[in-house]
Structure I
């Protein structure tokens, strides 16, 4: 094993192995030429021959005669000893999927930005002009690099109908977690935020529903 590590430690010897990987069965003359042309290695033929001898002693290169020419061949079997000494545990492959951006449809982006930042306490994240509208997102102050909430214009007729139907049935368009729904309700109500549902215990959680002034009902939740 020590001979193997010593053989691989020299950069010129590693280049010789690379060249034999590209084209196996090369003579000393061919290897010297390729090392000069491909890598600018101008070592003498005697020096390259010595490198080949070290690689042969380590079992990484073998040679055979073809007439008066000695041809060199790559042997990778010794490398298995390295791989088997420190086997890699197979890692469970996951999709790596995660929520990056989610959205609520709003009837006025400027008004929505003011409500979600000044009233709910979100932080502005991205504000990029997109035609007559903006790619406008906010994030939680606790997770500034986390999921972004897109304040998306509701200009599509289907969006307006969808929003209206949700509000008519009292269905929130989004749900946000808070530490304490009752405390959040009291603080927001004092600031003039209108709630359509007071804090209500529902099994393991407490919920409340507010009007975001932009055409949506928003649910707040916390553990009971």
Structure II
């Protein structure tokens, strides 16, 4: 595969197409560095973890062989990041997935071991956004969160910061943000992660502080 002219995606799921007469496979892929989520119809099965390439936005390759076409693509180009609200756990997303919310008290940039990293990128685009994509695609929240954490890790390490140090420093900020009582929550905040976590105290705070 010529990576100079192809986007690289990691396969996270593969299954037979519901219309078995087509003899096609449905492949789900994630680009970890520039968050993009694709659904592919492929003539060949591809195992989870395998790398596939996309050329020209739609043609899908396994090595040098074209195996299918992208039928759905989601990226961050039309997604807004909003930093005007109180958000427990640092980040969240709107129910329609068009807005990523980052807690207004969370630093928008951190310096770790002499290197700066954008929290809007790492938490916003490389965690909250793919987590929302996967959740909306009927994946269980634990899997969506775990996969999103892997994407966030890939990004952090791509800018030369050790994941353990980043996780440690972000964890300190999470503690600070979590301790503050909510006073202004977005009315369209997706509550699914809080409901799954059975965090009743936070759910109560969010509902009481939501804009009318």
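Structure summary
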item	result
Structure (I, II) behind the derived value 29.5, 88 of Rg and Dmax of the Cα atoms in Å, for residues 65-112 alone	I
For helix-only ellipticity at 222 nm (-39500 (n - 2.57) for each DSSP H run of 4 or more, over all residues; to 500) computed as -8500, the structure of I, II it came from	II
Distance in nm of label points 7 Å out along Cα→Cβ at positions 81 and 129 from the coordinates reads 6.8; which among I, II	I
FRET efficiency 1/(1 + (r/R0)^6) of positions 49 and 145 (r between Cβ atoms, R0 = 41 Å, to 0.05) derived as 0.10 - corresponding label from I, II	I
Origin of the derived value 14.5 (mean count of other Cβ atoms within 10 Å over residues 105-112; candidates I, II)	II
Per percent of Cα pairs over 24 Å apart, the highest-valued of structures I, II	I
Test item: distance in nm of label points 7 Å out along Cα→Cβ at positions 57 and 73 calculated as 0.6, pick one of I, II	II
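Just so you know, all these numbers are worked out from the coordinates, no wet-lab data involved. In this text the structure is predicted, and so the values were computed from the model without any measurement. Cβ atoms are built from the backbone, for glycine too; each structure is taken alone.
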